[in-house]
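S.K.: Quick heads-up: structures coming right below.
Read-outs throughout are calculated quantities, based only on the coordinates presented, and are distinct from any laboratory measurement. In this text, all values refer to a predicted model and were calculated from it rather than measured experimentally. Cβ atoms are built from the backbone, for glycine too; each structure is taken alone.
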Structure I
Amino acid sequence: MRALVLNTQMEPGGAQRMADVIFEHLRDRGHEAEWWSLYLKRPAFEDRPGAYCLSETPPQSALDYAKILAKFAFRLYQFRPTVIFAFTHYANTLGLAAGRLVGVPVRIAHQGNPRETYPLLARKADSLLGTLGVYTANIMCSRAVLQSFSQNSQRYLSDTQVILNGSRQNHQVPTSAQRYAAKRTFGLEHDEKLVVAVGRLSAQKRHQILIDAMNHLPMTRLLIAGDGEDRAELEARIVASRLQSRVRLLGNIPPNQVAELLTAADVFAMASEFEGLSLALVEAMAAGLPIVGSDIPQISDVVVDDAGRSAGTLIASTNPKEWADAILEVTATDGIGEEYGRRARQRARAFDIDQSALEYISIAESQYRVMESQFQVG
């Protein structure tokens, strides 16, 4: 196969990490592959040979979009892939529609967030293209995301299936010495409690809830890894609350530092309004961290196993005091954090990114073989 892996934007996000692993496995299996993004939002994966951004800056006008689409069409015609793996709604709609027009036989869409979070135009385009069969496979990253598409047509739903997002996991339990060393790396004493959040600084993630919760947790620190458009607003909030000594925005940090941050942490917190299936959440659970998270389907599907055992506390409120109380219970009550952490590590084993990538590729290879044989018979 000649495969194109396509993202809307390049940034250090979950969809990009899933695309990167698929890209890696395609090459390992001997397929010719390239990885394109329509534009660069934030630097990430710069060391990947074969990865390319059509625009080095996000589009700001209709003319910018037109230039990106023209460049995409030209490169698509030159590369002539036999399969496209598209990630996020604009890559799905624009990329796979273009692929259909130029005769790409296998066109695989990925739905990484609940349908209601898509812009209206993208939602309508996605429904139309899925119903018309432009997607030869339509992959949902979680059961909760699939449920959000349940009102779509039966024709649309006939091509859908769930492949869980996942992560590469280190299943070794860190020693006390390793945890203390990690805490020192981030300027903490060994007995200080640390809450960690990992995610874009955007409205979706609702980091302001966690920052405000720190007003009720005077002996606790909060470190947030990630960057985004809300950084200035969150920094101002930290200063206004006089929390500079206990709350830090770390920006984008490399994966090895994220792993060390999770080793140092006592709790992983995720206050998101919505998710698809968060790789950061899975990685925190694989590190054995108890979870304090929003009580939304996309988080509870990960935190709670099929037997109903939870790896943390889920909160249906945006009240910072309730979040502070939940964090305090996990960190201060004997045995609770340890039990949640044990369950978290066990539950995380269900989310393996390499297995997920191979499932994507298996679908593409199977569809390609069928279409190739039909062409030969014809």
Structure II
Amino acid sequence: MKLLLAAAAALAACGPGIHEAQSPSATHDFATTFANASQTGDLATLRKMMGPHVTLGGLWFPDATCQQEFAGTGEIGGGRLDELARCLTTIKLTVSPRKDSLPDVVVLDYEPGFEIEARFIDKSTGPWLSWIGYEARRDLVDALPTISPDALESLRSAGLREPAVAGLDSGPQRDDHPYAWMKTCIDADGNVTGEHVREASSPAAARAFSAAVADWSFRPFAPTGQPLPVCAMVLVAKPLAEALAHLSIPMPTRTPENRIFIGPAQLHRTKGNKLVVPDDESKLAIQKAGISRVIGTFQFCIDESGHVGDLALLRSTSVPPYDSKILRELSHWEFKPYIDDGKPVPVCTAVTFIYTQR
């Protein structure tokens, strides 16, 4: 069993009868097969990899019929899967070099610049696409199509891609590798309508980079000549090249208002069990489901004293008793207080549990 702390693999542990989770390279292989099938029009492969149903999280299609049929979100099953497979051959998917923080999720691109994500489950019958849709989507309200940072950059009309920031790499609040993941959204005129910090190396980095990109502006994104409001998950960092090479797109979270979501590597845990194994009943349920591993992501915040609160299930392991056990264990975790500007402040983060069994 491996315990992965959100975007940064910080903790790992094994026990009797438990082995390491499958490498993310397997997910990349599944995605490559799926993308190649969309490019070559291999409907049989696409349909087989969809299983009995797929959850659609939003897609944009150049084909008017496909766009009308799959304009919404939700579970797709039955005969509609055949039509979804056909529609996926109209967008010619490619596997992006960008990485997601979750090992069973891969980032995909298609022209003229759209970026989406897909989740593949390694079942005993073969890989199964369980979810496909817009990148880093939090909920139904977070509904705008997503484009790649390169596509957004090609539209830039003002502001610097690598904004200058000062004061983060010195003093008591030193941040040696400051970064912020920002979901940048533009309207149909290209005006920036939101710079939402999804994760940062520190509250100071979130404030500094938010201020530094305030002058960004762009031309409209018009995939078929018609301007379209869109968003992009953009990483701003110092130095940018190093951060791009090492940081993965964070899991969408539900951070409470006025709290910063920071990378889990920035927190120092002082108490709590990091090895949370499912009970025998849950192990049997996993075996009967015909899957080799389960992955669940959980968000929590710490208060000024370092105690855990505001626990939330971001992605279920699909084994409810195991989810409940993890949540109970997380409630007993404690951390050193997080210091910002010389005083303890509440912050939030997330952890991902990966359990694999033969």
Structure III
Amino acid sequence: MNWYFISFVLFFIGAALLILWKRKKITHKYYIFYRYDTKKGIDIIDKIAKISPRFWKIFGSIGVFVGFGAMFFGLNMIIESFMNYLKSPASFTPSISLVIPVPFEKLTFAPGFLGVPFWYWIIPVAVLIFFHEGMHGILARAEKIKIKNLGLFLLAIIPGAYVEPDEKQLKKASWKSKLRIYAGGSYSNIIIGLVFILFLTSFYLPKYYDGAVGFSYYTTENGTQLPARLNNMTGAIYSIDGIRIDNIRELAVVMGTKNPGEKINVKTVKGDLVAPFIDTLIIKNPQYHDYEIELADVNGEPKMGISGFSKVRISNSQGLINFITGIFVWIAILNIGVGIVNMLPIKPLDGGLMIEALGERFFPKRKEKIVNVISFLVLFILVGNILIGFL
């Protein structure tokens, strides 16, 4: 029985029943967009904002600088990627892809998009939305702008939420206030993402996962194949002559004790991918293999003939630990990724609204035209990055 697919189906049955139950309070369009407005939660936002409006203004001001930093980082990323495609289409790697939920446990890689197991997607998205919209609301209240509504929506299978400030008050607010409010959502997402990265790398992964060293390709010497290729060695390096290899530094230390022509036992490990995390692959269901290889002599140094090293984390646990790991990893990835993309200067993204707020201050007469031109150009490059992946 595929519990994962069953839980996926049950989630949408539950969502459909909820929509049916609350149908009198839900507005819908074209049978794919459902919106639910509520006043619940506004009092909580008010209380949080009133704890220290000064603190939230300072917090929001820092967020403006972080937001513009994320904007320039994102712009550089997609422009550089686009230019690399124009220079060398054959070696192009997209800098951004669509991340969509799939109803099974394994990650799905395809040109232009990445399929993430449904629960690895829906739970991190809920966390992302909660902090993003909540921070917009808190900073709006700190700027003395009323909140008209909170709400949830469902666009096909994509859930979302919103905080709706009083449009008249927001329009009259100063450009600095608008910048703080617009930057707040992505700023909070980036903070959450960094907190989870710190937690995962400094505590969680070292506690529950063993380390190994992966490699991407074989090397040759003057056209001659070296031992790793000759022995078809694959997988991440787990140990050499019984000595555990937890990271790249330990691999270098052990190899420094070996001599050209010496025979060594290399144990490697393969497994199913739990999640890719920064420069680390996290795997489960490990399978080990032993290789007896004779080290080559390359300019007096012992060589296996491998390169393109990466970090690998291996889980011998089953079930819950790996499930929680996937949730934590995708909370980090999606919060930072969405935080950066949302800061791109494309209206109606928050980054585009920030550029519009600056326009009110520095070029009010040409604001609309400048914002529209910038939005079009950046959107063209962004969509180009995604569509190129399908070519």
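S.K.: Which structure, out of I, II, III, was distance in nm of label points 7 Å out along Cα→Cβ at positions 108 and 252 calculated from, if the result is 1.6?
M.R.: Only one of I, II, III returns 1.6 for distance in nm of label points 7 Å out along Cα→Cβ at positions 108 and 252, namely II.
S.K.: From I, II, III, which structure was mean count of other Cβ atoms within 10 Å over residues 268-275 = 12.9 calculated on?
M.R.: This figure was derived from II.
S.K.: Work out the source of 17.1, 56 here, i.e. which of I, II, III gives that when Rg and Dmax of the Cα atoms in Å, for residues 100-211 alone is computed.
M.R.: The read-out comes from structure II.
S.K.: If helix-only ellipticity at 222 nm (-39500 (n - 2.57) for each DSSP H run of 4 or more, over all residues; to 500) computes to -13000, which of I, II, III did it come from?
M.R.: The correct label is I.
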